[in-house]
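The data blocks that follow each hold one structure.
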Structure I
Amino acid sequence: MKKKFCNLCGKPFNVDQRNGASKYCSPKCRDIAWERMRKQHYRAHYKPVPPRDIVCKKCGKIFLGKFNAAYCMDCLTDGSKYMTQLFCNRSAGAQP
């Protein structure tokens, strides 16, 4: 038997022929290390979605927006009940 140290927690553990390539002392340490590597990979390769030109459904003005934005800020803050509700849903806690 050969003694190795866990790459995550540093605890010593024994390895034999069939598990000689082990890097971690337990499946729990392996899963935690895998999750950390996965998160690090996604953070390194994250590309934010750039805003694009969108035509307002109400007034027809072109504005910069993301995803499924449909109305410009002028229309959202015009004072009507429906638009105010959309505005409050769009930006949590915002007051027109």
Structure II
Amino acid sequence: MKLLILLYLEDDDACVTRMLSEQGVPVFSRMSVEGIGPGAPGWYGEAAPYASRMILALVEPELAEAVLHAVHHGSGLKDSRHPIHAVKLDVEKATACGLPE
């Protein structure tokens, strides 16, 4: 199994959800997060926090690669200066309550 983490702006939620559906991701968890970054040139201090989203999904290795490929070649973002970021992590072991042993 692989753990996928996707980070993106809230405005791109429909784009990311559609991409996951097109790749066949059966289930995922989505949460709102606050993105923090430096101020732009000419601004004092930090920029206003970004309304961002994070998705977590446990998927088979082949599906993880397909999603990374789709993110890398994706389009349709509201602001191309804020891309979708995707990370694939190895899962050593996973379980859930109520599963047969």
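Taken together, the values in this text are just the output of simple stated rules run on the coordinates, not laboratory data. Bear in mind that the values here come from a model prediction, so they are computed numbers and not experimental data. Cβ atoms are built from the backbone, for glycine too; each structure is taken alone.
Below are the figures for this structure:
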read-out: Volume of the Cα convex hull per residue in Å³ derived as 126 - corresponding label from I, II; value: II
read-out: Identity of the structure behind -7000 (criterion: helix-only ellipticity at 222 nm (-39500 (n - 2.57) for each DSSP H run of 4 or more, over all residues; to 500), calculated), options I, II; value: II
read-out: Value 0.05, calculated as FRET efficiency 1/(1 + (r/R0)^6) of positions 13 and 69 (r between Cβ atoms, R0 = 35 Å, to 0.05), assigned to which of I, II; value: I
read-out: Structure from which 13 was derived, relative contact order in percent (Cα under 8 Å, 6 or more apart), options I, II; value: I
